[in-house]
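These are the structures, in structure tokens.
Read the figures in this text as sums done on the coordinates, not as results from a lab. This one's a predicted model, so the numbers in the text were calculated from it and none came from an experiment. Cβ atoms are built from the backbone, for glycine too; each structure is taken alone.
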Structure P
């Protein structure tokens, strides 16, 4: 672990010809062969500082960490054609599912890549991002897993550097521990809290209502009568 809580093993995707039993994960090969909007991990690293080139237009770049099956990414990109949306996810099946949604909608402003969220500084130069979104990150509730929780000091320091001044950071989560962890971690960092809502279903969302997008995790929790919470931060002047 580093002094900010990040594990020290860099993320490197295994080369396709080095996978011992590729038939055990057919989604890996579907991802490798997918083409646009899929961006291979090595290519993503090489695009550091040049993401607008990947989108082939100079629009602001926004990032969703943990895009899952692509419900938020594809719909937000559809609603905001003026933005470039990049999704980062680690699981091959989810990447393929999300990429299929993007392709089906014919979205030229959405891309996906496979990467470890703990090593996003491999992918972005300071000030390269104009927005950041997290939907239901794993809260790792057990005490023995505290080092796995993303929303801590390393994350907020990285986000403060990657985001331009005035950029939004949105968190949607079913775990109040994620909210508390994020708010504790921004202490001393250039962020201000614009809104916090506990139980979006009962009290409304903290972002513009026209940008409220129900994800599959959110739908699952709401069917069970469980609350989902939201926080909006803004990258303030340093």
Structure Q
């Protein structure tokens, strides 16, 4: 499932995100927005299953944002957040088919109960997640190949693709049968082999070009994988 949190107060967005993570409910991606305009940009380019949205926001209220969603027939479960228990808010929520309504400050137990109830209503979520995870992992694998010479970390890649780091590791391992670190090293070594064969660059430069900060560590990793040094590989394969 993908989640979108919308609130004009950035601190409130981060607080809700922290509470969501504490519930233990697994979301594939968590998107954040601090206004209706930012939320619309996300909604236009990402598939969102649940939206937690503040009602009172300058530049576009939660009601207006939800109306935008409903007018486009997007299948999104909406949970309203507000600091005031007003009847007009509740009436608007009913009209817009909002799934639930939470008062600030949000409590973890209440949030968890609402999220579980909303998530259970979507019977296709698990099947969709499997398909979208496979598509996302193919895109991520290409990204790692293209950027393997950089100082990539699990956290950086997860952030780039809007994953939570721990969930990213789990999905990546399930889909690729490799850990993130193993796959990164694999990409670096494949690139190193190509450079050894098709360029005359010194090994020290190749080490830098594939993301290793020291030549010694690069040689050590290469030898562990291929049972020969980069120099020996170059000599053998060029014959």
* Asked: Which of P, Q yields 0.40 for FRET efficiency 1/(1 + (r/R0)^6) of positions 52 and 196 (r between Cβ atoms, R0 = 30 Å, to 0.05), as computed?
  -> P
* Out of P, Q, which structure matches -18500 when helix-only ellipticity at 222 nm (-39500 (n - 2.57) for each DSSP H run of 4 or more, over all residues; to 500) is calculated? -> Q
* **With relative contact order in percent (Cα under 8 Å, 6 or more apart) derived as 15, matching label from P, Q** => Q
* State the single structure among P, Q that was used to calculate Rg and Dmax of the Cα atoms in Å, giving 23.5, 82. => Q
